[in-house]
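Next come the structures, one after another.
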Structure 1
Amino acid sequence: MIYTDFVLRISLSLALGFLIGLERQLTGHPAGIRINVLICMGTSFFTLFPMLYGSDQVFRVGSSIISGVGFLCSGVIFKDSGSVRGMNTAATLWCTAAIGILASTGIYAMAITAAGILIGSNLILRPLARKLNPITVGDESEKQYRISVICQENAEQEIRLLLINSNSCKTLYLNHLESGDVVGDKVEIVAEYCSSGKPKSNVLEGIVGQALAIPEVISAGWEVL
C-alpha cells in the first residue's frame, strides 16, 4: 500500500465519521462529531495495520473490532425512569465502525453509500417512529409505581382497602403494601404496583383522587420508581 492510499482512506473515514457525528450532534444526541470521527478513524487504523504488512488477517481484525466497539457502545446505554435510553446512539456507533472498515479497505463507493443510508435512516425514521408510536400495541416493558397516602389513623383501613381494590382494574398489580406511623395519630400508607404497557398516569391520578376525597386524608401522591 502506498502512502497516498493510506491518507485517502483515513481521510474518507474522517469525513464520513464527521458527517455521521454532525447529524447526531445537531439532533441533540450525546455521541456527536468527536466520538463518531474517533470510532470511524480508529476502526480504519486497526484494519489498515495488517494490510500495511501484507497480512491476510483483515477478517480476524474486523471481528475483533465488532466485539470491541460493542463493548464501547454499552457505555452509552442507560436506564432512566423505567425506560432504556441510548440504544439508537449505540447502534449508530456500531454502524460507524463498520463504515470505517469499509473505507479502510478501499471500498469507497460502498462506504459512502452506507454512510448516506445511516444518516438518512436516523433523519427519516425518527419522525416516522414518533407518528407510529400512538397506534402501537403497547410497550411490554414493566414499570414500577408507588402511591403514598398520609391520613388520620382512623382512616387507615379504608385507605388500605382502596389501594388493594385498585388491583382489580387489571392494569396495575399490587406488589407491596405497608403502613407506618408519622406524627401523633397520623399514618403513612405506601403501595407499590407493577404494570406493563403504556404509562398509567390516568389510573394513578384516579386512585389518588379517590383517596383525597376522603376527609381524613392529609396528602396523597404517586411516582414512578
Structure 2
Amino acid sequence: MNQPKSPASLRIASYNIRKARGLDQRRNPSRILQVINELQADVVALQEADLRLGARPAAISRGLIERETDFAVAPIARNDVGLGWHGNAVLVRKGISVGKVTHLDLPGLEPRGAVHLALSGPFEVDLIAAHLGLIRRHRVQQFEAILKAVASDRPTVVAGDFNEWSTNRGMEPLAGRFEVHVPGLSFHARRQIASLDRIALSAGLQLRHAGVEEGPLARRASDHLPIWGDIALA
C-alpha cells in the first residue's frame, strides 16, 4: 500500500478477515494485523472478527492489537472475550474518538447484525459496519433495516461485506440516500472475480480515492482482500 491519504480526509477500510484464517488454512492473527497496518487507515471495519462457537471469542486478541498496531478496539462487544457484534468489529486509530454505539439486529434466516458508531476525527461522521447475508432478498431487508437507523442530518458511511455479486442489483433500498462505491474486486483473494466489499456514502460526503489492497501478504491472509476509501466532507 503506497497511496498517500488525501488531505482533510478520513480513510475508512473494510476487511473480512475470515477469523484470521488464511488461504494456507493457518490461523495467523499477526499476519492480518500486518495487512491492516499497510492500509494506513484511520478506521477499519472488520467482518468475521470473532469465532462462532460459545461466547464468540475474538479471532485476534486485544493485547495483540495493542502491541502490533496503533489502533484501539471500538467498544462494541457485549462480553469480555469478543471484539464485536455478530462478528463486526471496528478498529480506530489514536485521534479518532468513538461516541454512541448502537447494535443493529438484521432480519433474515442467518444471524446477522451491524454496528452503528458516531465518530469524531477530522470531521464528525457516522459509520455503519455490516456483514450482510447470502440471500439477496434478505440483504434487501437488511439494507432497509440499516436505513431506519440512519439519521437524515448526519453524514453516514456504510462499509462492509455486502455479499452482493451483481454490479447493479440488490442495493435498491440505498438509492436516493446513499451512493454505493466499488473500490475494486475484493473476492477471491487468490483470483479476484467479485466486488463483495463496498462503501456507501450519504449526502454531504465525497469519496476522493479508493482501492483494494492487493499485496502478496493480503493475498494469503484471508479469502477477501481489504478495501479502503478516503472520505471527506462534500
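Each of 1, 2 could give distance in nm of label points 7 Å out along Cα→Cβ at positions 19 and 163, but the derived value 5.7 comes from 1.
Who wins on FRET efficiency 1/(1 + (r/R0)^6) of positions 131 and 179 (r between Cβ atoms, R0 = 41 Å, to 0.05) among 1, 2, i.e. which is largest?
2
Using volume of the Cα convex hull per residue in Å³, single out the structure from 1, 2 with the greatest value. When volume of the Cα convex hull per residue in Å³ is computed for each of 1, 2, structure 1 gives the biggest number. Could you figure out which one of 1, 2 the value 2.4 for distance in nm of label points 7 Å out along Cα→Cβ at positions 51 and 187 was computed from? Attributed to the structure labelled 2.
A value of -4000 was derived for helix-only ellipticity at 222 nm (-39500 (n - 2.57) for each DSSP H run of 4 or more, over all residues; to 500); which structure in 1, 2 was it taken from? Don't jump to the answer; show the numbers that get you there.
Details: 1: -19000; 2: -4000.
Only one of 1, 2 returns -4000 for helix-only ellipticity at 222 nm (-39500 (n - 2.57) for each DSSP H run of 4 or more, over all residues; to 500), namely 2.
For relative contact order in percent (Cα under 8 Å, 6 or more apart), find whichever of 1, 2 sits highest and give me its label. Please list the in-between numbers first.
Working: 1: 18; 2: 22.
Between 1, 2, the highest calculated value is found for 2.
Please state which of the structures 1, 2 yields 21.8 when mean count of other Cβ atoms within 10 Å over residues 91-98 is computed from it. Label of the originating structure: 1. Using mean count of other Cβ atoms within 10 Å over residues 59-66 as the calculated read-out, with 14.1 as its value, let me know the right label among 1, 2. Among 1, 2, the structure yielding 14.1 for mean count of other Cβ atoms within 10 Å over residues 59-66 is 1.
Values quoted throughout were computed directly from the atomic coordinates according to the rules given, and no laboratory measurement underlies them. Everything quoted here is computed from the prediction, not taken from an experiment. Cβ atoms are built from the backbone, for glycine too; each structure is taken alone.
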